[in-house]
Structure 1
Amino acid sequence: MAALPPGFVESASGPVRLIVSEAWAEAIGALDLRRGFAALLERREVAGEGRGAVSLLEVRGPHQRLLVRSYLHGGLLGPLLGRAYLGLGRALTELRVTASLRAAGAPVPEPVLAAGEPLFGPFWAPLIATVYEEGTIDGLAFLQSAPDRPTLLAAARAAGRAVRVFHDAGGRHPDLHIKNLLLRPRDAGPEVLVIDLDRARVTPGLTPGERMAQIMRLFRSLLKRELLGGVGPRGLAAFFGAYCGSDRSLRRALLRRVGREQRKVALHALRYRKGGSARPPH
């Protein structure tokens, strides 16, 4: 197995192989895993759907919950392989990326463990767990709640700052869309977390082109879900302004790539119903 992230240890509990944060090792060790994670998760609340089946697991009492996500094959292999993977590589990679980004100050959930249960032969059912972010709402649900204009603009600025810090830490998200931003209200203003880091990578020194491509992927998710009208030009400008901050050089570099990204938006828009202006941030 590849090197573990700093601060993580490998252990076994019954049939389960664990790579767990040292800070959580005692609490996870107290779980009865002799029958695997399924015995613990089957009675828990289903928290939603992402890149696999998602459940909540209570640890250290009722107010300490983990978000546990198992991996599922998609596409043509989905019906054939389902949860079956060769080893824990995919889960361990996501754990390593999440731990690295968090250590660099990126606004991502706290990683707790990667694990696997044997299925048959060399195949395992991998899963990953992070601390469940209480009191949050994903970006799609937030926008669908029709927030007032000051609340929306504050959230847009918080999202811009969060994505900027994520990129500055080297985060390259494979699918940065509106549901992969979590918002949490705070007295000092909302905070935003970037989630779903399956297949994410750490790439120090992201270029302006790489940054703009990710920003526009987020923009296209608004277009696809017909949310641009609700966000409006002021919301887009608030996000982009907060992302750039006082870095005029970065702002100019990003804007030089608008034309190319507009062409991508036009191609994608052919597949979406009209949901507002397809004009990118400026």
Structure 2
Amino acid sequence: MQLLDDPDEGVFEHVRLQILAIGETIIPNLESAWETSIFGVVFQNRIEQLIHDIQFEALLKHLGAWRDAGAASLLDGAILISRYQYPDFDEELMLKQLEQIQQDIWIELNANLTAFEQVKVINHILFEVYGFTGNTQNYHAPKNSFLNVVLESKKGNPLSLSLIYSIIAQNLDLPIYGINLPRHFVLGYLDRFSLYKTNNIYTSDVLFYINPFSKGTVFSAAEIDDFLVQLKLDKKPDYYQPCKNEAILNRALQNLKLSYSKLGDEEKVNEINRMIQVLNNAE
């Protein structure tokens, strides 16, 4: 550990690689060395970078494992993205926050409500009771992409607000899934009969669409048609049908990449690119 302070770059690089090979289990030792260090700023900076590198490599492995396991849990994927910027964030607290919101919505639901009425209940709890809103003043800020931060600040981008909305809805057995619309991520409420008949989320009919960024506004496929005309884009089935969890996570990472690019943080842009490669199995 003391050799991390060695002025010889060759010695330092050799020691660095040895420590990286040990992995996450050495992080407590590194943190202890940082706290008790008498070697100065260079030593501490090198330890901070080592801890980041170890945590990032571990994150890439977890992301690959999530992908290989079928990307079944959207929440688990969102947690991985939060761990990129906040490796030590309180996951249990975040889960309790989601659970509380879910419980508050569940209390207001009943079997006699129509799909539209169910959405009105969710909108009321999320946007009126809890005060979630789109961050229009700082739209491209990286913090809008991290679920743990959005749950605290109650401000997010279209994707992060859609994540919270759909994760809670699906836990309540409501068929609300992400729609990967260009320039603006939205949600779709699936036709239960179509879903039962096809047994396929990705080909089922959509009753209507929901825009969490505008406090859960409900709209139709015709409005997607108009939106695509404005963007001068051809109509594609992907713009109207639910997308897979991998596509949602990829979109979240692309948002982060744009955010860090606007800030001129090339190091983070490169790391996000590595995460995208792992997610797409391109390494």
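Read the figures in this text as sums done on the coordinates, not as results from a lab. All of these numbers come straight from a predicted model, not from anything done at the bench. Cβ atoms are built from the backbone, for glycine too; each structure is taken alone.
Suppose you compute helix-only ellipticity at 222 nm (-39500 (n - 2.57) for each DSSP H run of 4 or more, over all residues; to 500) for every structure in 1, 2: which one lands on -18500? Answer by label: 2. Comparing mean count of other Cβ atoms within 10 Å over residues 19-26 across structures 1, 2, the highest figure is found for 1.
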